[in-house]
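Multiple structures follow.
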Structure 1
Amino acid sequence: MRDYNAFKDNALAALERVAGDAAIAADAEAALWCITRTLPSLLGNSDAVQRPGALPDGAAAASAATVFLVTPDRQYHIIAAPVNFQPEQYHERVPITLGHPGQVAATRRGAMLADTSHHQSFVKILQTFRAASAMQVPLLWKGDYLGVLICANAARGAYEEIDYRACETFARLAAALWMAHEGPKWLTTIDYDRLPVRSTGA
């Protein structure tokens with residue numbers, strides 16, 4: 001059985017550590033990586049994979065995290081600070097309207113998908129495994145949409161509302177760190193024409 005009090009203590013300790021590590025990061029994406037490297041092992045109920053039917057047939061336990069950042073032309077997200085993504089997806093461009101990240105961009109409201117099979121509009125963008133549960137929380141700064149923090153898990157029901165609440169907190173930290181490290185300026189240094197594009201889910 002999941003110990004929620006221990007989870008709260010761990011989340012608070014992680015938040016304190018990540019904030020300190022990210023404050024001295026080399027650049028804006030390195031600061032985001034402090035967050036995305038922490039969340040896959042922090043968030044989610046590790047016992048979820050033991051439930052009958054939690055893992056789709058043939059699936060293995062897995063989790064991932066990343067930040068989709070809106071490009072300066074606001075036509076795409078780029079995959080930044082990815083953890084447990086295929087190497088070729090690093091800085092991949094994804095149309096800003098595609099899938100649930102597109103819905104988050106349009107509404108500036110997060111998405112809590114405890115079981116992605118219940119959402120016919122779910123689009124598989126992550127290529128390492130198919131997410132059976134996912135959380136997507138917008139990064140906002142003074143009303144401006146910066147991108148979306150994404151966590152994914154191969155098991156259905158891995159994420160609960162308490163995980164989503166923690167993810168929201170890390171998204172707020174990510175937005176502040178992004179701005180403190182001059183993230184918008186960093187985005188202007190990228191040659192977008194050289195980046196791969198994922199036009200559809202698969």
Structure 2
Amino acid sequence: MLVVLRALEREDLITLHKWQNDEEIMRLARSFPDHVISKEALEIEFARELKGDDTGRRAYIIEEKSSNKPIGWATIRIHQFQRRVTTADVGLALGETTAWGKGYGTETANLLLDEVFRQLNLHRAEWWTYAENNVSVQLAKKLGFKEEARLRDAVFFDNRYHDLVVLGLLRQEFESIRTAPETSRDKTVSYLQSP
């Protein structure tokens with residue numbers, strides 16, 4: 001295992017603030033590279049998670065297992081606008097550019113999907129990104145997500161509009177992929193680490 005997901009702690013907000021004010025990272029993370037956020041606004045945004053009061057959103061810090069160093073953040077947002085909870089959005093961002101291209105994103109996404117399907121017992125996962133974020137789109141497709149929608153000109157940055165891509169993965173697709181013959185994947189699943 002390369003990474004561990006752990007609960008967001010108040011002291012993580014300093015690092016999260018740095019990452020969320022980095023244009024290169026936010027271009028990939030939220031499709032809002034020109035967005036800046038204050039420490040106070042970030043604390044307000046994550047206040048319910050820090051208290052353990054928000055059952056609709058789970059925020060994690062991604063740690064490199066070998067060093068215990070934070071390298072990014074991840075979220076699961078459970079759709080609660082239906083009577084029956086069946087769907088969650090998954091998202092992640094590697095805030096340390098030195099962690100890019102090492103398989104950390106793939107492993108983090110797999111841990112999030114294990115949480116969505118095996119722990120929360122949900123029916124589907126969604127992955128939203130802007131169309132030009134090829135790394136994100138390719139990662140989602142590698143994990144079995146299928147493109148379901150394209151929202152034309154849905155976000156604006158760099159002085160122009162960009163399409164948003166919505167990808168989905170159903171529980172049975174996830175299970176089918178996971179139960180397919182494995183060649184090199186470790187069969188031991190480690191979900192989340194508590195602080």
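Any read-out appearing in this document is the output of simple, stated calculations on the displayed coordinates, not a laboratory observation. Just so you know, these numbers come straight off a predicted model, no measurement behind them. Cβ atoms are built from the backbone, for glycine too; each structure is taken alone.
Ranked by relative contact order in percent (Cα under 8 Å, 6 or more apart), structures 1, 2 are topped by 1, which has the highest value. Each of the structures 1, 2 was assessed by FRET efficiency 1/(1 + (r/R0)^6) of positions 112 and 152 (r between Cβ atoms, R0 = 30 Å, to 0.05); the largest value belongs to 1. Taking FRET efficiency 1/(1 + (r/R0)^6) of positions 16 and 48 (r between Cβ atoms, R0 = 25 Å, to 0.05) as the criterion, the top structure among 1, 2 is 2, with the largest value.
The value 66 for percent of Cα pairs over 14 Å apart, for residues 56-119 alone was derived from one model only; which of 1, 2 is it? This figure was derived from 1.
Which structure, out of 1, 2, was semi-axes √(5λ) of the Cα gyration tensor in Å calculated from, if the result is 25, 21, 14? Mind dumping the intermediate values first?
Values: 1: 25, 21, 14; 2: 24, 21, 18.
Derived from the structure labelled 1.
Can you spot which of 1, 2 the value 1.9 was calculated from, given it is distance in nm of label points 7 Å out along Cα→Cβ at positions 24 and 176?
Here the read-out was taken from 1.
Taking mean count of other Cβ atoms within 10 Å over residues 80-87 from the coordinates of each of 1, 2, which one would give 10.9? Derived from 2, not from the others.
One of 1, 2 was used to calculate helix-only ellipticity at 222 nm (-39500 (n - 2.57) for each DSSP H run of 4 or more, over all residues; to 500), giving -8000; which?
Source structure: 2.
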